[in-house]
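Input: structures, listed below.
No value in this document is a laboratory result; all are computed from the given coordinates. Please read these numbers as outputs of a predicted model, since none were measured by experiment. Cβ atoms are built from the backbone, for glycine too; each structure is taken alone.
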Structure P
Amino acid sequence: MAQAADSARLVVGLTGGIGSGKTTVANAFGALGATLIDTDEIARALTAPDGEAMPRIAADFGPGFITQDGAMNRSAMRARVFSDPAAKKRLEDILHPMIRTACQTALQELAGPYALLIVPLLVETGHYLPWCQRVLVVDCDEATQLQRVMQRSGLSRTEALKIIASQATREARLAAADDVIDNSGSPLALPAQVSLLHQRYITAARNL
């Protein structure tokens, strides 16, 4: 694990494509006692009203990307970064260092036996891979993924496919995985898979 995030605890990087069910799986681990460090949740806090990133976002992008209550206008920003790679990089340059710092702090303060570091683009960026002793991929087939994204977000098929295409392929994620949870079927199949891996992680954490 990278020195900046040094910890005596086990760190498991959790990832998966949009609509794969990362949040559901992460919450199941959390219910069993894992510490959850979610980069998306950190980003939401940074871009909420009075969030640490908001002054720079307002200065760099202007009032059209700020809601009336002072948060980042997520829909406007999403449309902008998908159509403008330079704007995407500017936003990443603001948010990513802040997210990494927050993750480092959380790992250094980790009290539980192990942490799930939840990074949707773990495979794509590779930035957090050196921090993780194991990589857990939440997997499902693309048809299921597409259906979930459309139902959850109200996106058109074209919009959902564009997001899916912007992420790593299913094959690339599975190639990077040490562990896989299959979430293609019923949610009833998840608890047994989560429980088994939780026990393995507890044992691995004790052996560090």
Structure Q
Amino acid sequence: MSVDLVIFDCDGVLVDSEIISCRVYAQALSRYGYPITADQVHDRFLGRSSRETRLEVERELGRMLPDDFQAQLNAELFGELETSLEPMPHIDEALDAILQPVCVASSGPLQKISVSLNRVGLTQRFAPHIFSATQVNRGKPAPDLFLYAAMQMGAEPSRCLVVEDSVAGVTAARAAGMVALGFAGGSHCRPGHGESLRHAGAQASFVDMRQLYDIISQF
């Protein structure tokens, strides 16, 4: 294939944020009567949109979370991100080497993506080509977000390559007819994570962003 567009997930790919997000989300849910650990949030909700995560939690609780739950969660999470978030090691080097157009397609809301990219100085690398699951009907693992990103960028899905760190994201990329690469180098990734991503459909997995250019070149 010829790669016309490289689509990056944000959390766990561009920024090393998943440990922060899982911890804050677990604390918020536990506070409202849904006891859960950061590891359990990782296992169940990694890569999925906040909207779909909330609906699943509310179904299990049998009641709605408070109307301002998302606002409270965002305030806590954005505060943590603004003070402690780090870019994924060597991401600038990887982006410098890529010749194709790039964009971001993340399960997070646009405000969270903006906070994250601004914090690590990556906004100008991608703006205005930044897309969120809030802009489509279904989040990952459905293909909607990646298909929307390809349409906005004027690229054929079959000529798009997606860099993802979650099984839900890899599944979404494959459902969209795109090649998926699994990144397993984030601080949240456990032993065997790359194998899980390949099992979900990733064409290859890698743990160092300096490997990305060579992998893309193979296509």
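The value -14000 for helix-only ellipticity at 222 nm (-39500 (n - 2.57) for each DSSP H run of 4 or more, over all residues; to 500) was derived from one model only; which of P, Q is it? Computing helix-only ellipticity at 222 nm (-39500 (n - 2.57) for each DSSP H run of 4 or more, over all residues; to 500) on every structure in P, Q gives -14000 only for Q.
Out of P, Q, choose the structure whose coordinates give semi-axes √(5λ) of the Cα gyration tensor in Å, for residues 40-95 alone equal to 16, 12, 10 when calculated. Numbers along the way, then the final one.
Values: P: 16, 12, 10; Q: 29, 16, 8.
Computing semi-axes √(5λ) of the Cα gyration tensor in Å, for residues 40-95 alone on every structure in P, Q gives 16, 12, 10 only for P.
From P, Q, which structure was semi-axes √(5λ) of the Cα gyration tensor in Å = 29, 22, 14 calculated on? It would help to have the intermediate numbers written out before the result.
On the way: P: 29, 22, 14; Q: 28, 18, 17.
Derived from the structure labelled P.
Structures P, Q were shown, and distance in nm of label points 7 Å out along Cα→Cβ at positions 24 and 88 at 2.8 was computed from P. When relative contact order in percent (Cα under 8 Å, 6 or more apart) is computed for each of P, Q, the one that comes out at 37 is P.
With mean count of other Cβ atoms within 10 Å over residues 144-151 computed over the structures P, Q, the top value is the one for Q, the highest of the group.
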